[in-house]
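Have a look at these structures, which come just after this line.
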Structure I
Amino acid sequence: MNRKANRFVWRALALLSLLAGYPVAADEFRSPSLTAPRIEWRAAIDQLRTEINARPSIAGDFVFVPRRTVSRFDPRAMPALLQLNGITSQFFRGIARSAVPVLLPFDTAAYLDAQRSGVPSSVSIVRYQADFNPVDMFDAGPAGYSAAFSLEPGAGDGMPSRVFARPVEVQITGSALIYDIADPTGGKGEPVKAFSAQYPDIRRFIREGYVRYAFTRFGVAYVVSIQCLDSVAKPRRLACKEAYPVAERFLKALRVAGGSRMRPLMDVTSDAMDRPPARSAEFTYRPSGDIIPNSGYRKQNGHSDVMAYSQIRFPLEKFPAIVRSQSYARRDKSEAPTRGYVWRDNFCESRSFEVWQCGGGYGHQGEDIVAGECPPGSEGSERCDPKQQGVVAVRDATVIRGSKDQAATLQVNSRTEHIRFRYMHMNPSAMNADGLVNGRLVAEGERIGVVSNYLDHPAGTSRHLHFDVQVFTRDGWIWVSPYVTLISAYERLIRARGRETGPEIAGTPQPMAHALPEDVVKPDQREGSSEEN
């Protein structure tokens, strides 16, 4: 069955589900659905030709005539792009692995023209990057690419003065996969007139602590973002209004920097997750969204989400482990089971961080996990000593982390996923010693640290692991509930299925947290990093 027929069948099934109310059994977990837009590579090559021709001295060096004697997915089919990747890969390692056209603030034509004119190669690359520093992070793969650059205080001709006294980090992601999230706040924003000709659908908005510029180019969704606060500027706090000119300088400098035409990705449909047939006598969990009463922002309830956003390895090396609140545990009056241990969702507990899924738009961005006590009769305590409990990589992934960061993020970039997993509270110096910094590749199950209690300083919080998940949407990277993802992973770790227990919500069908394909969703349903405990 071809891709078009597959999409037709999925939409027909989705329509039937919509008419039926799309209920999901309380104990059924589902995988996410993703859309893979069609990428317009010819338009990207045309844009590259325009950029190269701006420097006549080097324009003749590029071959824009496509090679018809090879497969269209062979890099040699687009010789100009092959040449471009060869040049830019010295600055952006692995750029040819991106399955989407890579837009970066790098002027390849100006760089080559300078080389031909005898400018020493030792001249700083910032000269060709609109004064942005060399790339801090770059990751490319089948789902697209992500990059982070920074602009020093006072750098950039014509930039307005600012109060914020530190470098401003700018992030960009271009993705060939879009997670279909039922997001009532998505797709909003104001147009940016200065870029309307270049990016007709560009919109600017502040969301989850970032000012974001989202646009579509070559059929690909791109988002440029800067972490900021929508408040008064201070030397140690970047105000979003101060971030606007930095982001817009970045946007103005974007050019085609590489990428490779690959076989198109396929849409990914949501499906019921397989779970172990055996039942655990010890592992019990309360329903998704059932947070401790009155622990949500302004006493709001939690958010029920039956999605296991990825099939991961559980982030703690050994079991038992427990998901439970570290901020409101004393308020938890739920009865513990007579045997074993019970998990309770703490996503959406009250915090000052913006989270779209949480009531009121604020809450805990992830789940707190602690190592459990050794079960009676176990041999020795090393198996589950909380002070030695290993933290492991949940998937084969690329690390995103600066040497001063308190959080380590693992990014999965594959033909079926574009997702991030963040770990917090391990000691930064220990992570540095282990080489857990930007660009490192880790393997699923690889030990990357131990459960700790770092928050600004050692012993700054209780001993636990904070774990959260972000997926890429047309609004960029946004937080989603990791609770069911963790339950599913833990069941695979212990090779047994847990038992859901709790209030009436546990026995009733739950609504889907994902969107249906756009053409079968009602118009009013359409989709338009901070420290944690």
Structure II
Amino acid sequence: MSIVFKDKPIFIGLPLKQLMSVKMKKLGIFLGIFFLVTHANGFVKVPDIISSGMVLQQQAAVPIWGTALPGEAIKVSFAGQQHEAKADMSGNWVIYLDPMQASSEGRMMMIQGINSIHLKAVVVGEVWLCAGQSNMQLILSMTSKGDSVIASANYPQLHLFNVSRTNAFGHTSGKLGVWEPCTPNSVKEFSAAGYYFGLGLTKHLKVPVGIINASFGGSQAEAWTPQAYLRIPELQPCIDRDTLWASQRADVQISYAKQLTDWKKYAEKEKAAGKKPKEAPHQPEALRDYRPTASIYNAMIAPLIPYKIKGCFWYQGENNEGRAEQYGVLLPTMIKAWRDKWNQQLPFGIIQLPNYRDKVAQPTDGAWSFLRDAQRRTADSLKTTGLIVLIDAGEAHNIHPHNKQIVGERMLRWALATQYNAPILPSGPRFIKAVTKNGAMVVDFDITGTGLKTTDGSEPESFALAGTDHKWYWAKAKIINKNEVRVWSEDVKNPVAVRYAFNNNPQNPNLTNDSGVPAAPFRSDNWTGPTHGKK
């Protein structure tokens, strides 16, 4: 008679002591292997965003989630709370902590299953996500007075989570990010706009603040959007480009490799001759892994969901300028997708593109201006969404303006006014409607505070009118009451449409309110622009 243990026979005929010795050795080996495997597999795992030093959103049910063995019992303990759940058949689990008040006391969170995870220095406060392309990505050292700001950036109440682009896309190995208190070292590679906003929020609320930076220079909005949401006629061409790039990729790779080889030979010759070579060929779009639809969403946003956040700021649009009309559909689609995925009506602060390129003498129809207008219309049409106006904060010949402090300050203003009930105006005046009266147009605004005014005390400038011929002429303007501006022009006897600060870089957009922040550029017309039909 024999007993099978791990497919190896153990004979009953052995002396009992010897038999027990053999069995115990077998059992020991089995248990050792079992525990090695369980720890190697990490039966209880949490995503990188759930880690030591994190900030939990105050006054909200906070999800803690991860993976484990199917059916495994999980217990989460934090700040006197204990909650339990079981992993589902796919190994996923989630536990919600009860709402908590803000606390800067760093406390331990314990997550227990077969193994245990101990997270240190966890605090409770306010959490915001800052996302977008290069102007959100721009680090402090590349901005005005950045080096001196970095040197003094010791703010333990401000916690930073910098999503690694290279790790997210698998170019390097490592965590998606790490929660760190703000120090000169941790802030060096962090978003300057996100830093200024977070610091201002910390000082105003006097609670811990967590800022998550997920930004990617040169990116397009469709890459930040789950693909299922793009399957509508206006946005399907974005998916079609994925298919085209996939079919071209092998040939493009060969061609690009040859271009680089040729460029290296050329560069060596130029350097040998004491000359500066032209820059290397840019990587073709078909080879950029952050170009396809949903690519950045999948790599950098989805891993954050459903981490509880207060809201988002979005600074992007430069790389969608050539399809500005389509952006009017794409941006609200992306916002809806994020809100759906988070299952939360996330407040969204849309940071509007600033003034850029040379000033010109006449009113123009620039794609940059139409992209800006798509941002404004999105902010006006979606609830809990606002516009951060920068029409006075850009640089004519720099797509990356150096002054990111003003960006952070205006982000802060909108957040304080709309999310924290601060007694301040969230922005400059907002266009509501325009009507024709007696050969002029009367433009109505809200968010006017004590009344419309100008930043320089002169009459409002940068207004233009057009008649039914769609030809634009500069116009005169006058504030006629708290909420209205009258606009007229001798060149347009019967105006039907009005625009304000609509050039890429308007001459003097001086209309404001008590805040001193300029009114957002706008147009009352729905006429097609320079990117009509481009998808």
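By the measure distance in nm of label points 7 Å out along Cα→Cβ at positions 157 and 405, tell me the structure among I, II with the highest figure. The partial results should precede the final answer.
Working: I: 3.3; II: 2.0.
Of structures I, II, the maximum of distance in nm of label points 7 Å out along Cα→Cβ at positions 157 and 405 occurs in I.
Computing distance in nm of label points 7 Å out along Cα→Cβ at positions 213 and 253 gives 1.2 for which of I, II? Please list the in-between numbers first.
Numbers: I: 1.2; II: 3.3.
The correct label is I.
Looking at structures I, II, which one was helix-only ellipticity at 222 nm (-39500 (n - 2.57) for each DSSP H run of 4 or more, over all residues; to 500) calculated from, given that it came out as -5000?
On the way: I: -5000; II: -8500.
Source structure for this number: I.
Tell me which structure, out of I, II, gives -0.38, -0.63, -1.31 once log10 I(q)/I(0) by the Debye sum over Cα atoms at q = 0.06, 0.08, 0.13 Å⁻¹ is calculated.
Numbers: I: -0.31, -0.54, -1.37; II: -0.38, -0.63, -1.31.
That value comes from structure II.
Of the structures labelled I, II, which one yields 21.1 when mean count of other Cβ atoms within 10 Å over residues 53-60 is computed from its coordinates? Spell out each step's value before the answer.
Values: I: 13.9; II: 21.1.
This value belongs to structure II.
Values quoted throughout were computed directly from the atomic coordinates according to the rules given, and no laboratory measurement underlies them. Owing to the predicted nature of the structure, the values given are computational and were not obtained by experimental measurement. Cβ atoms are built from the backbone, for glycine too; each structure is taken alone.
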